[in-house]
Structure 1
Amino acid sequence: MPKIIIAGGTGFVGQYLSKRFQIMGYQVILIGRQKKNILWTDTDGISAALENAEMLINLAGKSVNCRYNASNKAQIFSSRTETTSILGKAIENCSHPPILWLNASTATIYRHAEDRPMSESSGEIGTGFSVEVAKKWEKTFFDFHLPLTRQVALRMAIVLGANGGVIKPFKNLVRFGLGGVQGNGNQYFSWIHIEDLFQTILFIQKHREIDGIINCAAPNPITNKILMETFRSIMHRKIGLPSPKWLLEIGALLIGTETELLLKSRWVVPEKLENNGFEFKFPTISTALGDILAEK
């Protein structure tokens, strides 16, 4: 049975990918912090698991949905760079290493953009804590030079799916009449349906000429205003009170997160995927939310 290794695979995205690969007939082995998985401290076990694997997918990293205090910042950095380093060293110790290593990254590496879209070829790297995390994460990954393993960094936009991520909080806002714009509503929202993320991974696996950096984002990013309008339309809610920046600051403090997650304008496009012929199942926000919100 062919095998795929998923590191940090117990979250929303990892669980979805595990199920989809298992349906395809793969043995899926997880690396993580839970006892039922191969533990990060078990370096010999990690190397053994990676032997003859078709693919390694690394999703490990502390959630950025928290306050950016010193402790959380340190954990956000270390949970990404240290795990990536462990995996790279384990591959170096393999006699028959994985054919493909996909390492998560983030589309928030690009600057706040309301003027033009950011592609792999023309995107401008931003500034600030989240960007520094992404830069260090990718540097740790690409500092490994593995002649038998193709390396691809997935700069993922916001992943939309029925069983996790941002969908539930957005649904709750709309349900209780608070589904208006956040901030001025002009900030762009780049996203990808979780099934399209899975199909992207299969596409990269098949197309061996693809390496380096890939933007994992739907081809039609929209403004926050359009996002919330689409939510309200699909959920049949006519009223949606707006949330100005000052109110978001208070709310973020109360629930232990940062307003950057809502207010940064992420205008990211999948240039390399489209140039290589990838076709999205859910190219628009209306098709994506229509599918997700219809699920039970």
Structure 2
Amino acid sequence: MMPGRDGEALLLSGLDGSNPLGFLAAIGTLCASVQADSSNNWRLSWQVHEGMWVPVLAGNEPWSEECLAKRLAKSLCRDLTPEFDFAENLNVEPCRFRVLANEAQCQATPQDRRFADFMAAYGCDSLKTKDKKSIQDTALRTMSGQGHQHFLGTMQKLTKETEEKHLRQALFESWEYSDEKLGMRWDPHEDRRYALRWEKPSGSPTRTMRGANRLAIEALPLLPSVPIQSSLRTTGFHMDGKRALYFTWPIWEDDLREDIVRSLLALSELQKPTPNRSHLRDMGIVEVYGSQRISVDRYRNFLHASPA
């Protein structure tokens, strides 16, 4: 436990801000903490710890590491998950997606807009794939059923099978990748190309950090996908001059609430080929990372990030 600006703060020492999965898990932790106790004025900042940027979660009331893991586990273990259960993947027909999005909109309240926010993150029914059969979907989608790997299906399993111990390991311990399978492919560690490994990838089990993946899912509502002319654009993503797709995210030092983080992620300056560091620093952003999303055979992966 460490002193915060207006209360108590907790160093989430397991999360590395230069790892796309680590960053998404940090944002997801903030969102999940708000869901667990919206009255605690949760805020997130970053500080250098053991040579890497790690998140600091602050609230008005002190929560220990054990308390945070326990409360998050209770909040994230949901019986009803309409945002994950409508399909195994996002290759959904536009008309069906429209019905689901309208249903989510009608169910939304000022206190609970979770279903609607996830639908806004997933895609848009007005933009279709080239074969006209499915919606264009989020740039964070890494799987679509090939090799029995399912995007929404993995979210469903993570919701059911992630336990308190998985969350605690992800948040506060060095990542040892001791969990089998159930990864969203947002971690560069899951780039299993043959040339990068000592052994044939198909002969070794996929190892992940289950808790980090479960927390990262909660970040999706802060990264909506919107139509720009004839294509779908996901918040935080841009194409470079060579048509390579990058996910770019900020690191900041001030305590920020969830609504401010939502706005920060959408800053256009972050998506420029060379962000204006001086301008960003004036807004409290001290670092910017970028990770290229690649396609290998039937899957998508994210590469190790570097300063943008």
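Where a number appears in this text, it was derived from the coordinates with a stated rule and is not lab data. Note that the structure is predicted; figures quoted are calculated from it, not measured. Cβ atoms are built from the backbone, for glycine too; each structure is taken alone.
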* Structure with the greatest value (metric FRET efficiency 1/(1 + (r/R0)^6) of positions 101 and 237 (r between Cβ atoms, R0 = 30 Å, to 0.05), set 1, 2) -> 2
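Ranked on percent of Cα pairs over 16 Å apart, for residues 157-228 alone, which label among 1, 2 comes first with the largest value?
Details: 1: 58; 2: 55.
Greatest value across 1, 2: structure 1.
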* Structure fact -> Working back from -9500 (helix-only ellipticity at 222 nm (-39500 (n - 2.57) for each DSSP H run of 4 or more, over all residues; to 500), computed), options 1, 2, answer is structure 2
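To which of 1, 2 does the computed value 19.1, 60 (Rg and Dmax of the Cα atoms in Å) belong?
Considering all the candidates, the number was obtained from 1.
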* **Test item: P(r) over Cα pairs in 5 Å bins from 0, in percent, for residues 53-140 alone calculated as 3, 13, 21, 20, 16, 14, 9, 4, 1, 0, pick one of 1, 2** => 1
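With mean count of other Cβ atoms within 10 Å over residues 181-188 as the yardstick, tell me which of 1, 2 scores highest. Walk me through the numbers before you get to the answer.
Numbers: 1: 18.6; 2: 21.9.
Top value of mean count of other Cβ atoms within 10 Å over residues 181-188, among 1, 2, belongs to structure 2.
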* Asked: With relative contact order in percent (Cα under 8 Å, 6 or more apart) derived from the coordinates and found to be 22, which of 1, 2 does the value describe?
  -> 2
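1.9 is what came out when distance in nm of label points 7 Å out along Cα→Cβ at positions 21 and 245 was calculated for one structure; which of 1, 2 is it? Please report the intermediate quantities before stating the final value.
On the way: 1: 4.2; 2: 1.9.
Structure 2 accounts for this read-out.
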